[in-house]
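Before anything else, here is the set of structures, which you'll find just below.
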Structure I
Amino acid sequence: MSRLSTRHLLGIKDLTKQDIELILHTAQSFKEVINRPIKKVPSLRDITIANLFFENSTRTRISFELAQKRLGADVINFSASTSSVKKGETLIDTANNILAMKVDMIVMRHSSPGACVFLSKKVNAQIINAGDGTHEHPTQALLDAFSIYQKFGTLKNVKVAIVGDILHSRVALSNILLLNTMGAKVKVCGPSTLIPKHISSLGVEVETNLEKALEWCDVANMLRIQSERQDTKYFPSLREYTLMYQLNKNVLDKIKRNIVIMHPGPINRGVEITSDVADGKHSIILEQVENGVAVRMAVMYLLAGKQED
């Protein structure tokens, strides 16, 4: 088994270019597996994985659980809303109680940035970050990159525009870090109030005009407005936002070129993107969902190879 350079997957910033290439190459093999009549391989049959979700999630949680079952792992699902967390139990107590059940790996989503890093220093289990606040979402960036790679055969010099709420998006940060590492060109687009002040230090360009960003890019990755993470108003109204930043057929017709349309989900149809574009022939949104299972299978399979290190 090939190995990653890290014992955990806490963020894209901890991965080398070789790690990313290995994950994408391994994901290709697993994508072939999940498209076979028999979709399971017994690679992790001796591994027990706990899914700890302290924030609501549908797609990511189901994707991880399906990937785990495809690999033959034993799976424990934990939801904060129905647990002793509601009674005041701490994160470490929760994790240690689960580890007492002989868990090898923890997949965790948490509202606090850095929660996964904190936990990795406190418990003897491998940690996979399934999203920590506004910080990182590494497996989403990996599946986005894998989806682009499948479309273009490379990531090098592919022009990617990330559009929407950049300020509150862990998907945006992880995508920027990964795409830069792999030689893609990245531009962020959105209202200036939703663009972090020092984003250019990450090696990306800023564009506040949607049509100009679309004229430039090969791929448009549309993000939703993360109202649940906003404690103030960042633009006058949702109607004004949709007038300026909604990806719809009229906007695409104006640019007179074909671009690949992506979205990490969940989609707010009629806000950042219209249904005819989200479901159109240039959209690879459903391919992203399928690729998510293959990428997460690859990550857990490769991390299991670091168990004895």
Structure II
Amino acid sequence: MDWTRILTNVLGEMLAPTTAAYALAAVGLNIHFGLTGLLNMGQAGFMLLGAYGFAIATIAGWPIWGAVLVAIAASALFALLLGIPTLKLRGDYLAIVTIAAAEIVRLIGRSTALTSLTGASSGLRGDSYKTTFQNLSPFPTGTTTIGPFSYSNNFSNSWWIRLVGWAIVLIACLFVYLLIRSPWGRVLKGIREDEEAVRSLGKNVFAYKMQSLVLGGVIGAVAGIVYVMPRAVQPDSMGRPMTFFVWTILLLGGAATVFGPVLGSIVFWAGLMLIKSVMRDGVSDSFISSGQIEQLGWVIVGVTLMLLVIFRPQGVLGDKKELAINVR
């Protein structure tokens, strides 16, 4: 078994743009669930809207800052449309509504009636919307090798995407750090614990919930932009499984913490890569095929999540007192 190659793959996965995108999406979900107690099961919908907003605006000729604003506006509008009729629902009903709303976004994206705009089920090719982002890169054209890692400087899956993606993650973590310690953040935590008590103090609970939903959704939209930079915008790749992965990452790292989503994303993707790499090298093809190894890897992840929820629901960095499972 080639442990050098396996560990290189694992370390590469820890630095990957996908890992950064999921960490950022989990930061947004942390504002929803960890701080406010909102059971949002449709974070993938915000990510898909962000990806589509950025890609469509860029293809239409908008500059990169304008395309990012379009993505943010689309996610904010989605949060408003979703939140106005639903934020007074109990937590479990809100979960049902949000997962349905995310599925509506995905199905609209793959609709043949919008082929000219969204590409339908085929999606939008990466080379049609990445140029403005790549043109901002200060790196020269070519490939750079740092230790065992060798990536393009500017194109898909590049050092430039990694640098920008992880920088945005760190900025988001700093923002959450300041948010948790602000009066506004303390009101959100109060709503998570007992919204009736907060309402009795004269606070507009609905308004605070709406602000939380919009803010976390906007961060999710930016995560969607980072996610599609190394690939195409494909609606079926951003469906229900994506939301479940983001929840797994948040619970793994620890809800209501600053760096829990980041640690959760790194452990999740690095662990999955380790499992798959070890099984591919250590298990004979005659016993299990590569496709079955892929499926078994996800089975192990699912079992791990169940054990995590049972034995350590607060996650690696979380405090059990901060966990808002019994939200109303």
Structure III
Amino acid sequence: MHLQPSWWLPSRSVPLDTGDVGHRVVIRSLVHGHTGPSGGPAMTDVVGVLQAYDGTTAEVVRRDGTPVAVPVADIVSAKRVPAAAGRRISAEDLQRICAEGWPAPVSEPLGEWVLRAAGGFTGRANSVLVAGDPGVPSAQALAHVVGFYQRHVLPPRAQVVAGSAWADGFAASGWQPMAGPRGGAEVMVARLRGGPSPREEVVLNEHTDDAWMRLYNRASGHDAALVRRLLEGPDDVAFARVGDPPVAIGRMVVTGAWAGLSAVEVDAAHRRRGIGSAVVDALVAWAVGRGARWCYLQVTADNVGALALWHRYGFREHHAYRYLVPQGLADPLRPPAT
């Protein structure tokens, strides 16, 4: 983002110091070798949390988790700004945060896009995350996507924010919505607040085990070691269980100020007893203790019961994403020809 209004004259004042560390700031700095629209030096802004400041470099972490090191000598102006509200985060930035909480075993950047492969376990881990600029012309980017998934013997698939410019671009290139009940999802968000004390029967662990995995329906038919590698991949993750063997499970991951809730399952014979809510309450308390202020989850748009449940917890729809595939490869179970 390049901002240089013609009326704005650079000042080399840098009102930052170590006391600003931990606060949200906006920093405007020079872009060497480029000219701004008014003919003066080009400048760029970065907004995020100041992680470190030593008088030489200001280290800022953007809302999507991207770190940026700004040389102090290049800073034109800087100031604190109010903390961002969770629902104001852009869909693409939230998509990036969600991806950090669901890291595919195979991940390859394409500019700001991320190509992901996980042996077919979940669409999120086996699609290209379309957020930002791929760094190459769109036709070349799409060809690269198709080639990546052909190499991994998976159907080419793109995770695209519904209604975005990229959704229109993919459609114009012949990509179409993926068929089937899991052709996309609604992303919901809620502000985290202190709730009831976790019930003693809910146990939290850093790892899964075979009994936990047996209750996780999404893992059925997939390589257990691969699924476990994905689930346990983030640095800060917790797995909840009630009972041994478990009759209820859940998973929560924390990425900075954001927590991601998933894999909440209750055995059919033990439903309507409040143990699912107990799992959610324990995971929320754990996330709040890790500094998370907002939570996201993903649910299919046709799951009316789940949508109603999450609304009662205070979750509201933030955006939707859809999986797109090249025309002629709409069946997600049919791999491309090799």
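Data for the structure
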read-out: When mean count of other Cβ atoms within 10 Å over residues 15-22 is computed for each of I, II, III, the largest belongs to; value: II
read-out: Structure with the greatest value (metric relative contact order in percent (Cα under 8 Å, 6 or more apart), set I, II, III); value: II
read-out: Value 5.7, calculated as mean projected area of the Cα convex hull in nm², for residues 175-238 alone, assigned to which of I, II, III; value: II
read-out: Structure (I, II, III) behind the derived value -11500 of helix-only ellipticity at 222 nm (-39500 (n - 2.57) for each DSSP H run of 4 or more, over all residues; to 500); value: I
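Bear in mind these aren't lab numbers, they're just calculated from the coordinates by the rules spelled out. In this text the structure is predicted, and so the values were computed from the model without any measurement. Cβ atoms are built from the backbone, for glycine too; each structure is taken alone.
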